[in-house]
Structure I
Amino acid sequence: MIRQQSVLIGDLLEECIPATSALGKGLLSAKIRTAYRQAVGSQADAATMSLSFKDGTLRCRISSSVYRMHLTAGKDGILKAINDNLGRETVKTIIFT
């Protein structure tokens, strides 16, 4: 038996599921959520009440005005970190409300 190169399940799912399908959009939203959590840290993530992504815009509803101002000040760095984590420029803008 010849051993073949192993493939990550996540990569396999991306290839099999169209990005325009509901499942594909859900997978992308989950990846964005994980990338956001890593970019802002656990405390700012805990202050984030909801995230929504549509047409390249990530909308983040923040529970604290202090965290909202802190995140807004570092928006460019957060945007770069999210896209670096995703491996492509998926998120074009971030809006903190």
Structure II
Amino acid sequence: MISNMDQAIDFYVNFLGLELLNRYSNHYAELDANGFMIALHPTNDTISLGNNISIGLGVFNFDETISNLESKGIKFTLEQEGYIRLAHFSDPDGNILFLAENK
């Protein structure tokens, strides 16, 4: 659930590099996340920031991807213990996302 379709599409397309597949005005949008579809839905109610969804995106070059996104202003919280490296961040509505790479 998102509060602003333009802002959400800008974030997912221009910051994360996903492809916009379809947009139906401000009612619904579909994004290609490397073979997976992410659907954006606006809400008429006040959304609970940061408590709407969590999406994990697997990456092959963890450090390069983080560096690229940090240069665009995205801030990360890193976890690098165990068998996987995680970098948590948020979209403009506070929804939690993370990048993951197996060690």
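No lab work stands behind these numbers, since they all come straight from the coordinates. Model, not experiment: these values are computed from the prediction. Cβ atoms are built from the backbone, for glycine too; each structure is taken alone.
When mean count of other Cβ atoms within 10 Å over residues 11-18 is computed across structures I, II, the figure 17.0 traces back to II.
State the single structure among I, II that was used to calculate helix-only ellipticity at 222 nm (-39500 (n - 2.57) for each DSSP H run of 4 or more, over all residues; to 500), giving -4000.
Values: I: -16500; II: -4000.
For helix-only ellipticity at 222 nm (-39500 (n - 2.57) for each DSSP H run of 4 or more, over all residues; to 500), the value -4000 is produced by structure II.
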